[in-house]
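I've put the structures underneath this note.
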Structure 1
Amino acid sequence: MMELFDMGKYNFYVWGSVAVFFIAMLADYISVSRKHKQIKRLIKAKGKRQRNQSANRRNNRDTNP
């Protein structure tokens, strides 16, 4: 089993590359999840704004004959 992990004189290069790959994947995951949360907040805020605007229009229509 250890032969599978032993890369000989290329050990540092191979495992360093694997580490860089996983760090990049983790950074990408974090970036995407933050962007996802930001977009969800923006959609929620836009929905609230639209609901408030339509409620204000209804109120103005009801009070102004």
Structure 2
Amino acid sequence: MKKNNSILIIGAIIGALIGVGAAYMYANQQSEEGEPLSLKPKDAMNLGVAVIGILRQISELGRK
């Protein structure tokens, strides 16, 4: 059980860092273009599908 806890903690830290980095890049790009921060529903849906695909690939790593 101890190994699972450390895997969860490491995964949470990595996920948080990736999330902060992605938000920073998105905000930085929007500010350079001079546009207000907005995310269109189509873009959000595409992003969600891509994240689901990445999660499926990660779950496949655990099965091997």
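Each value in this text was obtained by applying a stated rule to the coordinates, not by laboratory testing. Fair warning: this is a prediction, and the values are worked out from it, not measured in the lab. Cβ atoms are built from the backbone, for glycine too; each structure is taken alone.
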- Message: To test your reading of the models, identify which of 1, 2 gives 0.75 for FRET efficiency 1/(1 + (r/R0)^6) of positions 16 and 56 (r between Cβ atoms, R0 = 25 Å, to 0.05) when calculated.
- Response: 2
- Message: If FRET efficiency 1/(1 + (r/R0)^6) of positions 8 and 48 (r between Cβ atoms, R0 = 30 Å, to 0.05) is calculated from each of 1, 2, which structure is the one that comes out at 0.85?
- Response: 2
- Note on the structure: Highest-scoring structure on volume of the Cα convex hull per residue in Å³ (candidates 1, 2) is 2
